Every structure is written in C-alpha cells, then in structure tokens.
Structure P
Amino acid sequence: MTENKNIFKGPVMVRGKGTGFFAIPDAPDDAEDIVIDTANLNFALDGDVVKVEVLPKIGGKRQEGKVLEVLEVTHTEFVGTVKPAGAGKPQRYFQPDNHRIHVRPVLPDATELDDGMKVVIEIDSWKSPHVDPIGKITEVLGKAGDHETEMQAIIRSGGFSENFPEEISKAAQELYDNKDKIFSEAIADPKRRDMRGTLTMTIDPADAKDFDDALSFKTLENGNYEIGIHIADVSHYVKEGQPIDTEAHERGTSIYLVDRVIPMLPEVLSNDLCSLRPNEDRLAFSAVFEVNSDAGVVGQWYGQTVIHSDRRFSYEEAQEALDTKTGDYVEELSTMMDLGRLLRKRRYKNGAIAFEQPEVKFVLDENGKPIDAVTKIRTETMMMIEDYMLLANMKVSEHINTLCEDSGKEPNFIYRIHDVPDPERIEELAIFIHALGYEFNIKDGVNAKDINKLLKDIEGKPEENLLKVATIRSMAKAVYSTKNIGHFGLAFKHYTHFTSPIRRYPDLMAHRMLRKHLDGSTIGPKEIVKHERTAVHASEREMYAVRAERESVKYKQVEYMLDKIGEEFDGIITGVTDWGIYVEEKNSKAEGMIRLGSIKGDYFTHEASKYRVKGDKTGTTYALGQEIRIKLVRADLAEKQIDYELIK
C-alpha cells in the first residue's frame, strides 16, 4: 500500500543492535529489504507497523529508508531484567529478554529492587527516539534464574497468561454447576446420536489430563468395521461471542512448556466437563466411518453424539497389549492397528512426507531443576492415533466440499493449509544436501517422493535430524485460512483441524461451521471475513506458542548443563560460521558453540560453500553433520548460551 512512489506501509523488523529491515509490499521476490539505520527508526520497535520513506540511493550502497510514523504498536509490555546503572546510565535500566528490542528503558521506579530481578514493564514516556525511553514496572516476576520466574517470563513474553480473569473462571464454574441440565437437554436433541453402547476408548500420553479424542470400534454384519472418531463437543458448552469464547479466541491455543500446560480453556472445562474421561457419559462431535478390510472408507456420518469411554489407555499400555497380545480389548486394538497401518501406508504412497523428529523431555525435581534428559519414544500406538485423527481431519474437510458442491454454495470453512515450497529455498536446500553427499533431484521441481527418498537415505545416520530440520525450514509454514489450497506436507487436497477443540481455537471454529453446513445454513461473506481474521490471529498465536515452548526447552537445556562444566560428551555439528562451530550434544540436544580461536594448533577458515571449516596448516576439516567429541566449558543461564571445546 503506497501514498506516493517513495512511501510505503508495513511491518518493520529490527535485528542486531538496532538495524531495521523493511520489505516493500508487492515487490519482486528477489528484491532486497530496505535497510533502516537505528537513527532513522524513529519510535519503531521490532514488529511495529510503520510508514516508511525510501531515501535516495547513494552509489553502490544498499537501498536505505527511514520511518516517518508508527501506525500500529506490536508490543505494549516487555519482560526483562533490572540492570545496574553503568556508563552513560545514571539510573538502573531494563534489559529486554527479547533480543530484537533494541532500546534499553531506564527504570526510575526500580530503587526498591535488587539488580537481576525479572520484571514486566510498559513504556511510560519516550520523548525522543535518540534517547532511551522511561519504563514503568507493572509486575515483579522474581529473581532471574529461578525456575518459576523464568517460566513466567517465557509465558508473559509470548503475551500469554497462566491465570484466567475472574469473570471467565466464574462463567466456566457456572457451566459446570449446570452440567446435568445442559447434558439432559443435549441428549434430548434428536440430531444427537447415542453411541454409548459401542466400545469406546481413549489412548493418550500417560500424564494427559484433557482428553480431546476417543475411538470407538464395532464389527459390522457385512464384515466391515465401524470406526468412530469422537471429539470433545466444546462447541455445545462454549457459545460463540460469550466471555469464555472471547478469551479462548484471544489465547488461540494451549501452550505446552517443559513443566506445565497453559490451557486455552479453564481447567474445569478442559480437564473435566468437556474432557472425554473414562467411565462417564460425555458429549462429542463425531466422524463415524464404515471401513472395509483394506481401510477404504465406504460409508460416513458426521454429527453430535453422546459416548461412554470404556477404557483409558496410555500409549504405553496400549502398545504393551498389542506387543504381548494380552489385556483389555486386545482384539479390537489389533484390528484398529492393522487398519491404521494401511491408512499410513496409503498416505505415504500418495506423497505425504514422513517428518517425525526426536523430542527431548526433561525429568524435573521438586524445584523444577532438570535432573535427566530423555528422548521421547514414539510408539506405534501414537502413530495409530495420528492416523485416525488425520483421517477425520481430511474427511471432514472433504465432506464440507461435497455438501457445498451439491447445494451450489461456496465451500466456506476453516482449513489447515500448507503451501508448496518456494523454488529458491528448495534450490538452496539441494545445494546443502549435495554438499553433505546425498542425492536430491529437483530438476523437474520438488515433489514429496524425492523428499521421502532423501529422508529414507538419511535414516539412522548421524546427520539425520540436521537434514530433517533443514528440509522443514525450506518448506512453507502450515497456517489456518478460509481459502483452501491443500496441504503439501500431507498430500491432502482438503484438510482442516477438527480433532482438538479443547486446545486449539480453529478446531472449535471447525465444529461450529460443520454444524452449520450439516444443518444447511449459509455462512455469508461477512462471517467469512471475520473467520479469516480469526484464522490469521490463530496462526500468529500458534507461532508465539511454539516459540514459548522452544524457549522453555532451551532454558532447561542450559540449566541441565550448569553443573556439568568440564564433562565430555558426544556431539554433532549443526552449523559452521566465520567465528565458530555450532554443536548439539547428543543426549539433551543442547546446542552450543566451539569458538574457532579455541581450537589449538591451527587457524581455521570457514568454507561456506562446503559447509565446513578447514585448518590452514593441517587441512583438518570439521563439517556439518560430523560427529565429534566435546567438553563443556561454559553454561550461561542469563544469556541461554553454552560454550563447548573440541576434544581431539
């Protein structure tokens, strides 16, 4: 959007010590961002929407610009640490946790606080962009480095809150207090199907408290099977536009940190009223499929139900029953597993990409300190549940399309979309993969078959995870949208998120929109505009949630290493630069750096095109994906940084 040929509006990115970058809207893909010097940022901070003037180009220098006005402020509060007055700082000042915030507000009201306290501030006044703003402390979180303080800092930095406003908690409690009346009215609805007589079970992590989904199983007289995928009927309790819904919309998602869950819904709903708990009648929204022995769907029904879960399995319990062929419902589990394997095989044959990655989980003591790091084991029962959830998500989306085609309506819905990869990024990936000695054919464009062949080739190799991460980063991000373009990574033409309304707002939207389509109601243009705004918001909240989850893991990785200075580990090289080698420790996945200057006996040069560093005298090379032995020399919790030393 432009006012004249030199003035543009859009978000600004601020990096390093305060250099801004601005992408001109609708510019060619290969156009460089405009650089904005710190002195020309005006009052803009990272992420703010601004009005930018493009300055006259000087010689061969990169195009520069300056911020004329801040139109929309992204950050209203900031989390960081109180620092002592130093050179040029007459008062204590504020060091933001977010390294992209380039200003250091002074804190006149920090006189009562010790240095090193973690606080939340607002900018109280900012008279000139050339001087630091004045910060006002709104909350003291605690001493930096304390477990609870750091977890709260991560939560608040993402714009999340662990506690619900009193109004929301009260509204949730009222729903719970009226649960019997709400339930009896629900099951009196002739559209709601009673499935309490069908064998039903949940299979979840051992420590799960909220049960979004359950599976039911029945062998039919014709030899086919009825598989019911039952999802918590949150939409029956949480009505659109009411306070609980508004709060859930704002949160967008639940967040899973290393030691806690920040739920999207109050716990009385997420862990009790809406949760598909065992041995209790529960309301669900269901996708019920008739499948044949080849896992082909030959019949389907969608609608609200009442179910009764007969058994709550953990993944491990269900896996043990299958492995030992003993225990509750082992025959039914075995059949569901066989059908799930066929669904999985067909999915990969059709082009779905197998992107499973190892995850690290920390064992914490009573004070939140990590005492062990373990890699999460991915059981086949996890994959089976995923198979059925993917089936439901795909089929619900397909069904909406069919309903709308049959009635001549627009297929208005909320989709989970994943665009095809950008050719330039795939080209960069191919260069990277070839440098590590693998084939990756992109001559006729990238397709899932080539990606899956690569993933098969690297299976079990030291560099497997590194290459998976690089491949994922070359892809577009999956987002929510009312415009369907399909899902590249899953190779689905139609896909939605239907299966987790307790913890994802778009799933709650999908339930409401599906109900309208089933009833023959029209979803008009105004509603779709509103839903598209919600889809964008939900995608943003998901991004912040993922960032918070990663930050909590990163913090625990550094904390885990604190008392291990001097110890040796096995590592794998994950990055090479002009100044150092980045290495990931095998067990905890804790990444740190070996400074090139610390490697004795040679001077190492970075060979960027070969993704390695090479010794000038000895010719010794250290390359991406290489396994090396390392020693921990520093773990800095405040900076979340780790330094290793090379063991020859």
Structure Q
Amino acid sequence: MAKNSITQKIIDAHIAMETRNNDSGRVSIKIDQTLTQDATGTMAYLELEAMGVERVATELSVSYVDHNTAQNGPENRNDHLYLQSVAAAKGVLFSRPGNGICHQVHLERFGVPGKTLLGSDSHTPTNGGIGMMAIGAGGLDVALAMAGKPFTMAYPKVIGVKLTNSLPPWSSAKDVILKLLEILSTKGNVGSIVEYFGDGVKSLSVPERATITNMGAELGVTTSIFPSDEKTKEFLEAQGRGGDWRELSAGPDAEYDRVIEINLAAVEPMAACPSSPDNVKRVAELGAPTVDQVLIGSCTNGSFRDLMVVADILNGEPIAENVTLAIAPGSRQTLEMLAENGALAKLVQSGARIVETACGPCIGQGQSPAEGTISVRTFNRNFAGRTGTKNDQAYLVSPETAAACAIAGALVDPRSLDRPSPERVDISEFHIDDSMFIHPPPAGTKVEIIRKSTIGDPPKNAPFPEQVDGVVVIKVGDKITTDHIMPAGVHLKLRSNIPEYAKVVFECFNKPGEPSFAERAVAVRDSGKHGVIVAGDSYGQGSSREHAAICPAYLGVKVVVAMAIERIHAANLVNFGILPLIFANPADYDSISRDDTLTIDNIPAQLAEGTNLHAALSNGERIELTHKLSADDVKTILAGGKLNL
C-alpha cells in the first residue's frame, strides 16, 4: 500500500489487532460510524435482529429515510414505522423522511475527519470529502459493523490524484470527477482507494470535494478521500461542529501505487453520455441536441453551493418552453436556507418544480422522461432504464451545465451563455436545525418494534452442497449493474418482501412469451439442480443493494461465474452463500450458453486446496475457474451465508 498516505494513516489507526500480522492480502478495520437508508436498511435491521444484537456497538449509527418516500401503497410507510421503532430499540439515531439524503446530511451533521464510516449504500464515499474513510457495503456487513464486528477488505492500492491550479469559470467539481472517469473508466479499479492531493485541493470547498468522492463510487474503487485542511475546518465551523475538526494529510514523502495529475485550470464542462458514467465527452463537442428534461439535485449535486449557483444562473428568468425543470435539494438544511435567502423564489420563478429532499428521480422514483427524449441530470448514474423509461437518453452534467441547458432548451456548453459566470458561494454559518432527528431512548428502555404485514424476514439458506449440479439460467455480457439484476423504481417498495421482489430478478432481460428468469430459476431449483449465472467483465457494478444477491439465492442460484466481479457485489454474494468464481481462461466464456449444465465436484475439498476449481460443461469439456476468497469467505459460503454462522 502507498506509504504515509491518508489511507494508510486511517487504516493504521483502526486496524483490528487480530489481523495486524495477517498475510492474506486483506485487512480488518474498526468501524466508528454506520449509516443505512430505508431501501437497504430494512433488511439490514432485520439481519441485526436475526443476529440477536440488543444494541449497536458503534460510536454513532444513523438510520435515514430518503429512498422509498413515494408511498404508493402502504409498503413504504410500513418500512418507515419499522425503521423508526427498531432504531429506538437498538440505540440508533433516526433521520425522519424529509430530513434529506443520507450522504449529504451525514456530511453536514456527523462526518468527522479521520473516522471510519460504513454505509449500506454505494455512495457512502461522499463523506471522503471531509477526510473520512467512508465505504459502501451490503446491509449485512453494515449490520455486523453495528454489532461491533470489524469490516474486512482487500488491503488497498492507492491511486493518488494530484490536483493543480483552480477551476476556471463555468467548470465545477462534477467536471473533475467526469474527467477522472474518462481516464479510469468504471471497471478495473477494484481494491483501490483514490486519494486526492496537490495545491489544487485547497481551491475546492467541502461540498465540491464531496461531489467528487460521491461519484467516485462509479470508478468501482473502495472509496475516495480528500485531506482535512483549513477548508474542512471552515466547513465544520460553519456547521457548528468546529470541535470535530482535525488536520489530516499525506506526509511529504507519501508514495502512491499510481499517480494521475489533473490540471484544474484545463478542466472543461463535461458530460457522461448514455448509458454509462464513463462514456464521457466534452459538452462542446455534443452538437447541442434538444433537451426535454433537466433535473438538478441528488446526493451528488444537491448542496447549498450547487443550488445557489443554479439560482444565480437562472435568476428568475423563464426556462425554455420545451424543457421541464425539477430541483431536489439534498438536505432540509439546504432547502430552508434557499427559502430564507430568496434563492428558492428565483428557482420557482424560472419554472422549476421543487421535489422532495430525497433520492427520488435519481433512483427512478418519479420524473421519468418521455420516450425518445434527452434528460439532462446532475446525478451520478445513467444506467440504461434507471430513469424509469426504457431506452432512455440520460446525460450526467454539472449544475452549471444543467442550468444552461434549461435556459437554452438544448445540451449546450454553459460558456456559450451570454452572461457572467456565477459567483462563488462562500458561507460562514449554515442554518442548524436538528429537530428531524429522533434520538433513541436510554439502553434498557422497553420499545415495541412495529412490524406490518409487508415486513418479512431474511430468507433462510441451506449449507452449500458438496457438488454443484448447475444449470446456466442466464448468460449476460459486460458491465451488468445491480440495476440490471434487481430493478429499483416502481419495484423498490418490495425490498422487505423477498418472495415478491425475487420475481423481478433480471426483469430487463425477460422476453414476451418466454418464462422469466425467476420462473426458469425456480424450475431449476425445484428439479433439484442449482442455478448458475454466467457474466462478462465488471459484473455487479453500481448500487450496493444486497438484494442482487439475496433474491437470486432465494431462487436457488448457487454460483456466479464471470470475467470479473465488482467488490461490493462479490461480498454480498459471499454473505448470502453464493459462490463467486472467475474464468481462469477468458475464452471459456464463449464455451457456455444458457441452459448448459455446469458441474463442480468436491467443492469443499477444491476450495481448501487453493484458488483454482475444475468444472465440467454439458459437452464434457472441462474448464478451470478461480476465486479470490479468503478462508473466512470459504467458511461463510460453505455454511450457506453469514446469517447461518
């Protein structure tokens, strides 16, 4: 690992003693804080209950409600009542619906430089903008952290990103992370941490840094982190939390596994084009196509800084007639401040629709675009269909570019606007109102946990079989995201009901008139065989949603074989008793088709012998598979998952 880096300093301060001399290539660290959100948190707390944990052992655990807020039917509110009551029972701080998006609110009110944060959401690295080691994980790993268990990860490589100079007018932090995505792409970065350094860092405020670390999740890295410096101190003091500040930076002799240099002065307005965050181009080269929809906000660009910039650009002027504009502030704090200083009125005067301080359209909960139209968004993901519209055309841009698009009615470079660039937002005091947090009662207080009819239990799993008699239920290509595996949007409310949610696994690949993936998987399971998923490169990108492992496991899937599997999803597969394997010879991917059989004999013995396994295909051909499992991972899989342990 990089020497004398911020990453090394935080790991060294949190390393679990029993793993200090471990030569497995992994490290276990103590977790100071956790966060959950309602879409993943309900299952996480059900898992915490299943483990028999009476009260959380962390310094701070916060349960946020920010995803399932549409409340079409009783399911969402049923989840909220369970979450509020279980938080009270387990000693967890509860953030009520309407208080804001977990990542931005946690940055504002709880993030502490040098601390560790584990969250059941892939964008937890947002808090790296404040100098935390903030890592996204599956809900079960977060439940274990709440129970006081360390978090184990690959001992990271550190990619140092040197920032020089400062951003020019009309360019912003969003353009910086889009530039890095253009360089690194969304794949091939598993097991790495991005650490920012250089004289350009001091030109970026904490909200700008948080935009960069938030969307750093799309790189596939474990997390991203900035130093804690005078700008960090200013932010914490403005939040009334100056006592939480500590200076934290890499040493002057710090070494990195790789260094990338970005000259901020040369950064131009960028866009992630459909349908991947790394399909990045300069806005100026896109040809100004007509735009139908502009959405501004989310945990990436919903800060007070971002929305003040938008209000300054729009200045109450009507948006183009062909555009609908919606704005989602990232936190209640931001919304209140915009209302108090008149910026909210400017946004409304321009024709903006103000939507909830929640994830909303970023996860396909409302504001789906029309068919065959362009939607310009300041969000972090533009996976195909994520908007809720099939064959969508979603572009990811900065708030400056989004505001320019709303004015022009086309996807234009904001530098083309005939107006001065927006003024820089500096603030010495944020509006503090923590009344939407509910503190848990003292330990020992009797609390009734509310369970309505839609709240299920974590599914039970049998120990792993000694032999896999596998049938390939589906074969998919590269860059399959957890959105492909488990769709969100209208289905998100089913997350507490695994039997129902499992019916839509791989729904996007179902064809009219054919059995669905779920139906085929159940038929394989009921025949006494085991389901197998075959995939290409970078399988399991995107959201941390552990349901992308839970639901296939419920349907009888025992093995995933891919070219490469992304970090969080691989961990989730292990946690729920699915064996993640990699093709030793990539050419073998072409040897397998849907409905083929794949047999693996003597699995416990093969796993004990090393990292290679041998499997037989339908045609009698034998192929070699490999894995990156630790001894604990093998133990977990053979037991049928962590809950069985």
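Readers should treat all values here as calculations from the given coordinates under stated rules, not as data from a laboratory. It should be emphasised that the depicted structure is a prediction, and the values quoted were computed from it without experimental measurement. Cβ atoms are built from the backbone, for glycine too; each structure is taken alone.
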Taking Cα Rg over 2.2 N^0.38 Å for each of P, Q, which is largest?
P
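Upon calculation of FRET efficiency 1/(1 + (r/R0)^6) of positions 350 and 630 (r between Cβ atoms, R0 = 41 Å, to 0.05) from the atomic coordinates, which of the structures P, Q produces 0.15?
Derived from Q, not from the others.
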Who wins on distance in nm of label points 7 Å out along Cα→Cβ at positions 38 and 446 among P, Q, i.e. which is largest?
P
Comparing P, Q, where is FRET efficiency 1/(1 + (r/R0)^6) of positions 278 and 622 (r between Cβ atoms, R0 = 30 Å, to 0.05) highest?
Q
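Out of P, Q, which one gives 14 for relative contact order in percent (Cα under 8 Å, 6 or more apart) as computed from the coordinates?
It was calculated from structure Q.
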The value 23.2, 70 for Rg and Dmax of the Cα atoms in Å, for residues 390-605 alone was derived from one model only; which of P, Q is it?
Q
Which of P, Q yields 6.1 [distance in nm of label points 7 Å out along Cα→Cβ at positions 14 and 310, calculated]:
P
Per mean count of other Cβ atoms within 10 Å over residues 174-181, the highest-valued of structures P, Q:
Q
Please compute distance in nm of label points 7 Å out along Cα→Cβ at positions 238 and 366 for structures P, Q and give me the label with the greatest value.
P
